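Every number here is computed from the coordinates shown, using simple stated rules; none is lab data. If you're wondering where the values come from, they're calculated on a predicted model, not measured in any experiment. Cβ atoms are built from the backbone, for glycine too; each structure is taken alone.
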Structure 1
Amino acid sequence: MQSRLLHSTLFLACLLLLSACQDSPSHATLTGHLVLPADTFTPGPAVGAALPPEINGRQLPLTSPPVQGFSSLVKLPDDHWLALQDNGFGTLANSPDFPLQFFELDLDFPNDKVKVIGVTAITDPNGLLGFPHAHQHDQGALYGNDLDPESCVRLNDGTLWIGDEFGPFLLPVDADGKVLGPAVPIPVIFQLADHARGTTVLRTPDHPDLRHLATEEERLAAANLPRSGGIEGLARTPDGSRLYASVEKPMLDDPIKDRRVILEFDPAQATFTGRSWLYRTDDPGVSIASLEAYSSTVLLVLERDGDQGAEAVIKRIYRIDLEDADPAGYLHKTLVCDLLDIADPAGITSAAPGIVGFGPVFSFPFVTPECLVILDDHTLMVANDNNYPFSTGRRPPSTPDDNEFARLQLPRSLGD
């Protein structure tokens, strides 16, 4: 009798556990998956002269720019997508020959196709940025040692606002990629003023004001934010009246290393409003990789660690409400989706030797999943920055990652 009772209890516990797993708000389902091959190129100059001669089986310099570095996706009126490219190969030093640009893509999930429709250069022909270009002779062309575009939103009038990591800055450009006004610096919020090293704005070692300094030690001493720590996330409210900018990493002197900042921006006035919020990441080494707005107060935050492939641990999407913070001022967060644990019951992907994250349990194991889009109340799309030719999160070593787009169905509405 005791044994039968124990069996029944265990069986009931298993059923409850299974039910909890199925109802988990983090257990999304894969409903579409597109791949743009890593070795996709667009017309342009040779790039990569500052890199080693061979990386992951690719010979450098490349004869033309690769279609890579997707740091943000924006829906266009014709159902195409704008994919913002970052600075090229990842640092100011290694990308002086990489033109800044964004791509127009056709993402055709029903037919499993991705097409590159067009390429638009980001330029500053009228010298409005507020600091000298690295290539002054090139009619306003901007390159990977000028800015590092990492986030983007589109307003109702077609204007784009881009978040940059080098400054960091926000900057406005038109649909043709032309800079419309000066780069707007990111203010230090009052809670962190003691860690600002004597300035009122955030500055990485790559800030234009610090590039004249002779040594890396001098640049680091004058900065208050680490390299590659700027505006990685940028979201717009549905009516476009406000933007929210998230700072990817903590300030250099901030003793609370899992603390991040979200700031409110008024695009009509091209200024920050003074409103800001504090956010804690799951680990001090975790970055905010993307930000997306569901409503005027509800946002999604994509957190990521610095690992890839089988070593990846934190690739997670959280829901926050700007009206819901704890007494210390930190926003409460709720897990929406774990990108390393996605169901693929339809067999959209197939497990194979040496491939990480394909099969019944699909994962997005890239070091930098940087694109997050809300398609509707129950559906998200994510895409990676494949860091060509460096990252190898999906396939065997020495095989550069493709650009991937995953459409995910959520078990609960984002409005719940």
Structure 2
Amino acid sequence: MNILIVSQYFWPEQFIINDLALKIREQGHTVSIFTGKPNYPDGVIHPDYISRGVKNETYGKDISVFRIPIIPRKNGSGKNLILNYLSFVLSGLKHSFSYAKNKEFDLIFVFAVSPITSAIPAILLKKLTKSHLVLWVQDLWPESIHATGFIRNRYLISSINWLVKGIYRCSDTILVQSKAFIPNVSRFVPKSKITYYPNSVTDEFYQNEIYEGLPLDFICLLETHFCVVFTGNIGIAQSVETIVEVASLLKEIPNIKLVLVGSGSKSEWVQQQTIDNRINNLILPGRFSSKLMPFIYSKSSALLVTLKKDDIFTFTIPCKIQSYLAAGKPIVAGLNGEGARIVQEAGAGFTSPAEDAESLAKNIKHLYDLPSSEREKMGLLGRSYFLEHFEMVSQTQRLLEIFERKISGEGN
């Protein structure tokens, strides 16, 4: 198959679509990418790029990448994010005509993380190339932006609702990363158009453990303490207030450290809380390359995931859960819904309700008190669950089977 991937975000930005594109190509298919100039999460155009003009380049051995100019997200304020989102849509529509000239694709695959508006140029590309359009829904809109408080105006929310409805209806096939998404998406399109297809990760957590570039004091911390490690975005949706409260509840046990690896809109707030409240067991070492994650996971005693207590987050499976399971380490989760269900079903650790700091602290203490053999058993159960449900090579094969059925009309 000749497949075009449309995504506002792509390498060197760290998203799973990077690895998935490589795996699809390894299966013998032709892959092209239509994306923007990288600026996530720092908010400025990556130093290897310039903001103006389009850029053609190659990813991997022979994946062609077409980059369109966009307005960077800067400090991530509401105004800047809206400009960033709109610029991808408008620039994408403008450059679709020249890009699609003399091109043919069997299928256009949209990696639809927020904002779902990134699918709009793909709809035009579908019409210009007469391709089958597959939308992979990663976040429910407008529910997710309402939950984070990004937009509160009910008229604007209603308008976005109509926009989402139009995008869904223009898509030929809709994939959802969580089974819990299906009822919401089926409000707009028939269930026959929807297929569950989860996020996956490459199985690299028992090999190639690179540590060059990590501060020595951070490595020492991981090796000498019971470190419960959180990775990824440190933002509103992750309920970091709960993590701060948990750290305060556990500060009488000096060997337990909560480590937040990453960055985000709440990083500075968390750091200030540790200073103001003299919390010395909550560590923010910063953000590191994804290549260093296997080593960080291997040295962690447990892995932490939290989300806000909001209905929308009960539907979502945070991407980090798949990575945590692959790492073979016990998981402590403070969240509701699908994410908690997977941790429980795998037998990979302990869960507590979202924003319940006291229960989460008790679970961390319980895990700390367990014999190491029990913690190791949880990690192995989690890894077995990962290999069955979320390993990228097998999941890529399943994705391609879905594509072939949909193109042939068998899946309709």
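Compute distance in nm of label points 7 Å out along Cα→Cβ at positions 35 and 387 for each of 1, 2 and report the one that scores greatest.
Top value of distance in nm of label points 7 Å out along Cα→Cβ at positions 35 and 387 goes to structure 2.
Looking just at mean count of other Cβ atoms within 10 Å over residues 115-122, which of the labels 1, 2 belongs to the structure with the highest value?
When mean count of other Cβ atoms within 10 Å over residues 115-122 is calculated for 1, 2, structure 2 comes out on top.
With FRET efficiency 1/(1 + (r/R0)^6) of positions 203 and 347 (r between Cβ atoms, R0 = 35 Å, to 0.05) as the yardstick, tell me which of 1, 2 scores highest.
For this comparison of FRET efficiency 1/(1 + (r/R0)^6) of positions 203 and 347 (r between Cβ atoms, R0 = 35 Å, to 0.05), the top structure is 2.
Quick check on the output: 16 is relative contact order in percent (Cα under 8 Å, 6 or more apart), derived from one of 1, 2. Which one produced it?
1
Between 1, 2, which one scores greatest on percent of Cα pairs over 14 Å apart, for residues 67-122 alone?
Ranking 1, 2 on percent of Cα pairs over 14 Å apart, for residues 67-122 alone, first place is 2.
Name the one structure among 1, 2 that helix-only ellipticity at 222 nm (-39500 (n - 2.57) for each DSSP H run of 4 or more, over all residues; to 500) of -2500 was derived from.
Considering all the candidates, the number was obtained from 1.
Thinking of 1, 2, which structure, once mean count of other Cβ atoms within 10 Å over residues 171-178 is computed, gives back 23.0?
2
Quick check: 3.9 is what I get for distance in nm of label points 7 Å out along Cα→Cβ at positions 43 and 235, calculated from one of 1, 2. Which structure matches?
1
Given a computed value of 21.8, 88 for Rg and Dmax of the Cα atoms in Å, which structure among 1, 2 does it belong to?
It traces back to 1.
Determine which structure produced the value 45, 45, 29 for Cα extents along the principal axes in Å, for residues 195-338 alone, calculated from the coordinates; the candidates are 1, 2.
1
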